[in-house]
1. Out of I, II, choose the structure whose coordinates give helix-only ellipticity at 222 nm (-39500 (n - 2.57) for each DSSP H run of 4 or more, over all residues; to 500) equal to -23000 when calculated.
2. Tell me which of I, II gives 1.22 when you compute Rg/Rh (Cα atoms, Kirkwood Rh), for residues 99-138 alone.
3. Where does the value 8, 30, 36, 20, 6, 0 come from, among I, II, when P(r) over Cα pairs in 10 Å bins from 0, in percent is the thing being computed?
Structure I
Amino acid sequence: MKRSLKVIRVLCAITLALLFGSIALAQSTTGTVNMSATVSKFVEINSGGAVTLTGNSGGGVSTDGTLNNPLAVVINLGEVGPSNTNSFVTASVPLKIRSNAAYVMSVSSTVTTSGSTANRITSADIGFGLGSIARTGVGVATGADTNATAGDPTLPANGSVNATTGRYNFTAVRSNLSAFTTSTTALSGPTIMNAVPRSNANGLTVPAIFAIKPQFFENGSTTIAVTFTVTAP
């Protein structure tokens, strides 16, 4: 019995020695991973959907707007001489803007006509303005946007018949394309989108409204090219 106890004590001693030796030999190491990332300013302008054309005699929308696709609309306003008895020929082009920073949308235009007299269509005869601005949908930030145009150019406050010449004039500030012959700010505001994936298709929407008053213009053809540019200053 005594011999068995002695053997047990020896085995316990060996076990403790091995255990303490294992603890003494254990080690600990650490590692780190350092990363960096950048978010650049981002802005984009796309089509906000289909174009609406009203008051036209002939013509039509040759290339319509497609929601969330690049803006590349082609419109034939049709007849804008005195044979068109409508008050205005009006095209409403929906725009969609998205940004992760404050933005500025500028507009520039070129009006080219075959006419050569003072009665030809000029850039001043093409009414232009931005309609109601909407920031709606999940992921769209609230904010106060500044519309630098006079709004819908067909509103009574934005034009009238000139008492001296008899010609209809868009008279409000930045109510026609003569104010945008060079790149000029039309809309600006704070960040549009919150932190959401690019797949979120919401954004700020606003219609660009173009209008012409049918009159006894000099006969001929006219082309109107308008470019919208969005930047993040």
Structure II
Amino acid sequence: MLILKGLVGGLFQVVLFGGLLVLPAGLMPGGTWYWDRALIFLGVYGVIMVGGIVALGVLAPDSLAARTSAPDSKAQPMADRIISTVLMVGFLAWCVFIPVDVFSLRLLPPPSPAVSGFGGVTLLIGLAICFGTIYQNAFAIPIVEDQTERGQTLVDTGLYSVVRHPLYLGMLLFFAGLALWLESYGGLVAVSVLLAVLIARTAVEEQTLKRTLPGYTEYMETVRYRLLPPIW
């Protein structure tokens, strides 16, 4: 049942991406319903989601349950509610912007096939980091909240020994890689907006973790980088 619930959520994501990318491309003057790069992405993304969710359900069911359970919004800080809303709206707008840029605006020349292929590899790496983070940390839930009652413990090994927020790093690599794969330098530049929102969220999240998770303050001193080593 848990795996089925996860697969339904994964299918929803594929359909959402399809609607946000293919619909604007097909309805736009000069666009196309057969946007091969978007369709290839949707197919690969769907296969990865199915494989990743099944693997989590078998190897790390607690992690999958944490990601698929309905969050307790009452325990979510107001700052995170606002930031989460801005992040979701920004993500939706960013997805729609890419086909508009590719087929209409053309703000910048398209990347070369080599650069676009590099983007495809980058988005796969980003997805691998996201799944790896969820596998490693059963407390990587979609919202910021005090998880003391769930028995939250500090995770400081694996990906968490490199950056304090590997899930967000994976998301950024995924966004950047997808923009390049879909041949939109404009979309790549727009990732900076999502980066700014994620930076704001790390500040809110770390304030909560310092207050509620024993050892987190010391962990911050040991692992210096939040998202982008060796920059920040």
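1. Numbers: I: -3500; II: -23000.
Of the structures listed, the value fits II.
2. Details: I: 1.20; II: 1.22.
Going through each structure in turn, the value belongs to II.
3. On the way: I: 7, 25, 24, 13, 6, 3, 3, 4, 4, 4, 3, 2, 1, 0; II: 8, 30, 36, 20, 6, 0.
Only one of I, II returns 8, 30, 36, 20, 6, 0 for P(r) over Cα pairs in 10 Å bins from 0, in percent, namely II.
Every number here is computed from the coordinates shown, using simple stated rules; none is lab data. Predicted model only: the values in this text are computed from it and were never measured.
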